[in-house]
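S.K.: In the part that follows, the structures are each spelled out as structure tokens.
Readers should treat all values here as calculations from the given coordinates under stated rules, not as data from a laboratory. Quick caveat, the model's predicted, so the values are computed rather than measured. Cβ atoms are built from the backbone, for glycine too; each structure is taken alone.
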Structure 1
Amino acid sequence: MTADGMQFNPANPALDEPAFRRLLTLAGPEAPELMRRLRADLRDVAEGLTAGFANADRLALRKHSHVLLAIAGTIGAQPIHRLALDLNLRSKDDTCVFAASDAADLLHRLTVLQDRLREMSAERDAER
């Protein structure tokens, strides 16, 4: 169980896969580009958050958590969305201290999500 009371299951990053697959279907022929851009954006966010946590850089944490809010909300990754919202709010409070476990949990969830999106990309490519 994480600090926010959410149960973490590494096999399921809490991505609403049916909703995400519908989003890809709606994207039609642009779905591969959408997936590529999403994966690149998540990589950039993870790198930015890693550096932000390492340097206690509130501005970087706020910036990257804001982007993550949009991505996670769009694709249906609700637990990540909740963590990004919490991080975004806390990054605006100069008195707030970030725990290493907060960083580890969010970054681990992002890694699991990135791995699943990579698998889904490979599955889609194999279907063609």
Structure 2
Amino acid sequence: MKKPSTAPEARQFSRLYRTVGLSSLLGVGITAVLLLLFALAMSSVDLPHGAVFPLAAAAGVAGCAGAGFISGYVVRKGGLLLGLACGGLIFLLTLFCELTFCGGEVGTQALYKLAICCFSGMTGGVFGVNCKRKVR
């Protein structure tokens, strides 16, 4: 028996979901590695406690920008929206973890994190779309 074919729009939409999901997971991995390196640096060097939020923000910027870059590089169009989707997904994942492990309190820093994730993801998406590929 023959399977019903899916419309090209549905396949394209499924490809976008897959691309955003996988690039967001890679962005979370980048963020985790950077947070581990920053934790190692803070434990070996006597840094003030006030350096925690800027270092965490820098790791979040790098992870969201990396996710946006990867998704924009793969799809090659719509870098702002892809980056926004990646940044929003990473923000939702971090918000879920914060609510789960930190007792369910969300402060005003959540708005800063949302802005950081969205803007850096969109920036990475634009750079990913505009990055030139090697011609072979």
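S.K.: Out of 1, 2, which one gives -28000 for helix-only ellipticity at 222 nm (-39500 (n - 2.57) for each DSSP H run of 4 or more, over all residues; to 500) as computed from the coordinates?
M.R.: 2
S.K.: Figure out for me which of the structures 1, 2 the number 4.5 belongs to, where distance in nm of label points 7 Å out along Cα→Cβ at positions 39 and 95 was derived from the coordinates.
M.R.: Source structure for this number: 1.
S.K.: A value of 3.4 was derived for distance in nm of label points 7 Å out along Cα→Cβ at positions 55 and 119; which structure in 1, 2 was it taken from?
M.R.: Answer for the origin of the read-out: 1.
S.K.: For structures 1, 2, which has the highest computed value of volume of the Cα convex hull per residue in Å³?
M.R.: The structure with the largest value is 2.
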